[in-house]
Structure P
Amino acid sequence: MSKIKSVLQDSKYLEHTYSNKIAPPSVYPNLLSMWLLQNAYEKTGKIIDFGCGRGDYLHAFRGLGFESCGLDISPCIENLSDYAVEKMNFEEDELPFPKESFDFAFSKSVIEHLQDPHYYLKGIHDSLKAGGKAVIMTPSWSHTHWGPFYIDHTHVSPYTLFSLKTALEMAGFKNVKVRYFYQLPFLWRFPWLKPFVKLFAKLPLPYSPYDEVPWATSNQFNKLIRFSKEAMLLAVVEK
């Protein structure tokens, strides 16, 4: 039997991670990419998704006028023939394209899977043109240390505001700004509701997939419970 270097390449992991039960297709990538265009990137250009998975954000960014490209270790990129996508082990491989090839970079829910993220973050830095911007998102340890961080057993590296900022600065980025980010689109439009969301998060309500609950993962009430508790870190950086 041939050895799989990373569980992220295992078909069983992929079938589970991208299943309709765990991660059903939704409009969320479209909403997030639009928010990032308006609040982080500020214009369109050539963007590289470091960890593009099944291509949800490649589609979303293209729909906004970006030229979308992607990298991932997963064999699911074989279904993304309409995009410039390359296979890459982020902890071992060199960039499969010339440095300074992109105006923008995007990374969501990747660095927490890496034992040593410095090589990965340096790769994002090197991929950007001078003045280019990157957005890096990862679960906030302050909001998930009590259990949800390990809903995915392949999570190995947690981050706080300070540690993520430090890692990005060490990778060579400038103007590093890191904030807590709630994956609740209504909160992006009405930020004055944040105190109410924080109060709601204190209620001892169970939610899937962390707990066994009677409602489905795709249920909006379940999402409200989960993402009022499980905040992300969102970093916007420049080269």
Structure Q
Amino acid sequence: MAQSYVKQTTKNNIAFIEFFTPEHNAMPSPILKELAQVITNAGNDDEVKVIVLKSGGDRTFCAGASFKELVAINNLDEGEQFFSGFANVINAMRTCGKIIVGRVQGKAVGGGVGLASATDYCLATKYAAIKLSEISIGIGPFVIEPAVTKKIGATAFSQMTIDAENFYSAEYAKTKGLYANVFETIEELDQAIIELANKLASYNPEALSELKKVLWQNTENWDALLKERAKISGTLVLSHFTKEKLASYK
């Protein structure tokens, strides 16, 4: 079986950061921790002018957090730590001084929608449907909510959260502002990503840095906010309802 990884390849001042797990790119805590660190390091690297965030494989972009870890949570500390995984990645993306372009080649669920929302500019294929399924298992997309709402608005977020068992199309995500454009094929997506990244890498890095600050203004409280949200989810995952619901999926 293929091994999970996070890797960075830098070419022409573009850092391509790729993550992968064999389970539909569902992310265990160690991979999330590594991804946050790699993003932070790229943001501090003077050679890097722009970052492209992508996942491995040609199917699911990211199925959220690891289900195996989720069902193994036994106490509040474990729960809070688990749900802090995506919080730390989102905050790393937020505070990174470089523009991050998202490449979403397939479906995004839960935390995967959070990652796409935390990019500064996101491109996708027509297969990149999105879903916020957390409320259906007794928790909720509380950690990723600030990033998702910032990108698509409170109305679309509430619609997706309440209608938790259905996917919303890539075109829907485009109309709501999550995706800047949607392409027929991965090849077309990759061509557009390269063209955009090369243009950005040729721009004044100081101007891009200032733009990044403007794009994320009024989010300075997110370090504390996302930690509070992780605690909410960490508490809910211990509830009788959620434990029973998770057991039914085993």
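All of the numbers you see were taken from the coordinates with simple rules; none came from a lab. Since this is a predicted model, take the numbers as computed values, not measurements. Cβ atoms are built from the backbone, for glycine too; each structure is taken alone.
Suppose distance in nm of label points 7 Å out along Cα→Cβ at positions 39 and 191 works out to 0.7; of P, Q, which structure was it derived from?
Details: P: 0.7; Q: 3.0.
Label of the source structure: P.
Kindly point out which one of P, Q the value 21.9 was derived from, the read-out being mean count of other Cβ atoms within 10 Å over residues 47-54.
Comparing all candidates, it corresponds to Q.
Name the one structure among P, Q that helix-only ellipticity at 222 nm (-39500 (n - 2.57) for each DSSP H run of 4 or more, over all residues; to 500) of -8000 was derived from. Mind dumping the intermediate values first?
Values: P: -8000; Q: -15000.
The read-out comes from structure P.
Thinking of P, Q, which structure, once FRET efficiency 1/(1 + (r/R0)^6) of positions 55 and 199 (r between Cβ atoms, R0 = 25 Å, to 0.05) is computed, gives back 0.10?
P
Computing relative contact order in percent (Cα under 8 Å, 6 or more apart) gives 18 for which of P, Q?
This value belongs to structure P.
On distance in nm of label points 7 Å out along Cα→Cβ at positions 71 and 135, which of the structures labelled P, Q is highest?
Q
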